[in-house]
1. Using FRET efficiency 1/(1 + (r/R0)^6) of positions 126 and 374 (r between Cβ atoms, R0 = 30 Å, to 0.05) for the comparison, can you identify which of P, Q gives the largest number?
2. -27500 is what came out when helix-only ellipticity at 222 nm (-39500 (n - 2.57) for each DSSP H run of 4 or more, over all residues; to 500) was calculated for one structure; which of P, Q is it?
3. Identify the structure, out of P, Q, from whose coordinates relative contact order in percent (Cα under 8 Å, 6 or more apart) was calculated to give 16.
4. Tell me which of P, Q gives 25 when you compute percent of Cα pairs over 34 Å apart.
5. Match the computed value 0.70 of FRET efficiency 1/(1 + (r/R0)^6) of positions 238 and 390 (r between Cβ atoms, R0 = 30 Å, to 0.05) to one of the structures P, Q, and report its label.
6. If FRET efficiency 1/(1 + (r/R0)^6) of positions 206 and 278 (r between Cβ atoms, R0 = 25 Å, to 0.05) computes to 0.10, which of P, Q did it come from?
7. The value 3.0 for distance in nm of label points 7 Å out along Cα→Cβ at positions 46 and 342 was derived from one model only; which of P, Q is it?
8. When mean count of other Cβ atoms within 10 Å over residues 118-125 is computed for each of P, Q, which one produces 17.0?
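Each value in this text was obtained by applying a stated rule to the coordinates, not by laboratory testing. Since the structure is predicted, the reported quantities are computational estimates derived from the model, not experimental observations. Cβ atoms are built from the backbone, for glycine too; each structure is taken alone.
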Structure P
Amino acid sequence: MFSRFQHKSLPLTEFVALMALVMSLVALSIDAVLPALALMGQDLGATDLSQTQKIITYLFVGLALGQLLFGPLSDYIGRRPAMIAGFIIFFIGSLMALFALDFDTLVWSRFIQGIGVAAPRVLSMAIIRDQHNGRAMARVMSFIMMFFILVPMLAPMFGQLVLVFFGWHAIYLAIALIGLVSLLWFLLRQAETLDKENRQTFSIVGYWQMAKQVFTNKKAMGYTLAAGIMSGPFVFYLSSAQQLFQLEYQLGDYFVIYFAVLAFSIGIASFVNGKLVMQVGMRPMVNRALIVTLVVSVLFAALSTFYQGLPALWKTSIYLLLVFFCLGILFGNMNALAMEPLGKVAGFGAAIVGFVSTMLSALLAQYIGTFFQSGVMPLVVSFCIASSVSLVVIWLINFYEAIDS
């Protein structure tokens, strides 16, 4: 009925805006609830920080597992039907959270939300890869990240507003309504990007062959591991930012504004990357961003020891702005580099890339959280280690590529 409005290749501006909105559901599901984490735990009998962090980490676990489902499924049945299935699961999880009366129900609803929101996360990557490759894909990803970053900037303020007027349960209803808008836009305008003749036929042997093709690709898996390692400290930051800044730095209600300002640096980085990546290349951008992250993290870790792990807010702010700028360079380029050799199995490839990086980041964040009592040292040290290990991983990628050539 609406086929005349649909296009396989949308105008770039609309395509970027649509993919950014679809992908932003993950960030919205995380960041909109941050101002209400303590209150959720208090109302549902979970006041310990390690328990309230599950509201974030369980969504990431569901997100990781869901990508394994929807990526391969989209290679068999197409991107649009798989997207619809994911949104249905997401809506179910949102309704469970809306009516949750105990903490366990809330945590498992977040897990289900994560499984559902994995569809827009992984399928947007597959749709982009269906139509773009290499530096062109990195350029599109950078522009998407530039729009996408508005969500973590505004989501905590949005969540705070809903919390004040309607209570924390209503945050999940608001997220679901925004998801519905993005789904309707997608169905109305984006035609199927995977032609029937390019779809895979389901078989265990075929599934195994695709898995083997992805897991044995050193470049794809190397950049996937590097992306997951660098995401680990960032996911920990998301789950601990409310306590660190709202309570320890005593920002109170100003936390949501501060959070938005820090997130803005990622958006600026994405814009800069979109302008430079076609000229400079993805790998040099990644290498420089990792080196800067390592250097400033080592220096700030040394500085923090003189302040018992809690330097003045302005010093912490400068450090985080620099690191988040580097992350804005890293995320889009690392995903594009991981996906570059996987064009023939874009859906399955995006699923594996997403699963490995997301699960790794969630596990690392949970582990880093065990060291967090107060202060910034666990976050800073984790960025030191993550950037060091990622540089080693990328060196190994280059080393094996040189041998293979």
Structure Q
Amino acid sequence: MNTWLVITVATIIMLIVLGLEYVIHIKNLMSIPVRIHVNGSRGKSSVTRLIAGGLREGGFKVFAKTTGTQPRLITDKGRELPVYRIKSKANIIEQLKIVAFAAKNQAEVLVIECMALNPRLQAVTELNMIKSTHGVITNVRADHLDVMGPRKRDVTLALLGTIPKNGKLFTAAQDYREDFQMACQDRNSELLVVSPAELERISDEDMSKFAYIEHKENVALALTVCSALNVSKDIALKGMYKATPDIGSMKEYTIDKGGEKIVFINGFAANDIESTEKNWNNAVLRHSEKPTKIMVINTRKDRISRSQEIGQYIIQWKPADKYIVIGEKCDVLIKIAIGQGIADSEIINAEGLITEDIWERIVEISEASSMVMGVGNIKDGGVNLIELVEKKAKLTGEVNVGK
């Protein structure tokens, strides 16, 4: 048989198969009445979980999928299933499998976190894979500028690629309102922005019932989405309190180490400069009574620009007594930080140390009492340290305290 004929026939068969698969996918999508696509710079996983929890409490059969620190499929009963990946590599194609699973189980609502960074892939995910009825953009930060940048406005435009057609877009972002409005108009969608007044209606008492440190902006945004689907604030909050937080969520742990009280705060997942500075400064104020403040910075060799940013800006934040740098390519951050004015004696290069040894360094520095906060990146070293801290807190102290 002619080689070109074989190639042509094979190509035609492949196109037919792909076409049939896409027809099946669209049928799956249309069987799910409410599809909520969550995007943004920070808080995507948290908001996905909050919305799912609130709607589940409101009586909807909800399935959710987070990309987060550890990708999870959350069933209508709140059970979490791991999302397995070949060689641990993320691929947006996995969203098709999630849609199929939700459709097979007669989901009424699918809340799904956007996993694409590339601006074109963000748009493809929305327009061809999810076709959401409700879009969510949590906020806009100057993060992943190497992919979505170089400017913060470029990040905004990339995120706007996930606006639904003929639907509703919810956001807590206050900047670039004109861009939001124009993009929503282009796709014939309604823009709903969480106002400062709506934030004020979330009381400190409301927030105190979370078993971890949640942000009012995330809760207000999730409540707005739930309200649009006729779930009241009280019912939605009840479900949100029950929702299991992501491992990267901002928790506080108290460890009693031979009379020493060490408060460890998981801030690893908030890895853009703006959020990290805010979280660190708030933690220092919240624990002003602690005589020793320690910042643990987890670096990654594939996030060099993030290391450079942290090295440049930490001199402007409330000071730490010690900076422990863990992970990969630690010297990049350290050299810049010292150049900006951080004393060499205040920095510990812990690259290559195992997790237990890193913990021992923290204990050595802590003296009578300390506040320790992890920042930078959650992957690898961050997760390992948090898992160790959580075990020690359960054995000797408390978990999820000090809000």
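1. For this comparison of FRET efficiency 1/(1 + (r/R0)^6) of positions 126 and 374 (r between Cβ atoms, R0 = 30 Å, to 0.05), the top structure is Q.
2. P
3. The read-out comes from structure Q.
4. P
5. The read-out was computed on structure Q.
6. Source structure for this number: P.
7. P
8. This figure was derived from Q.
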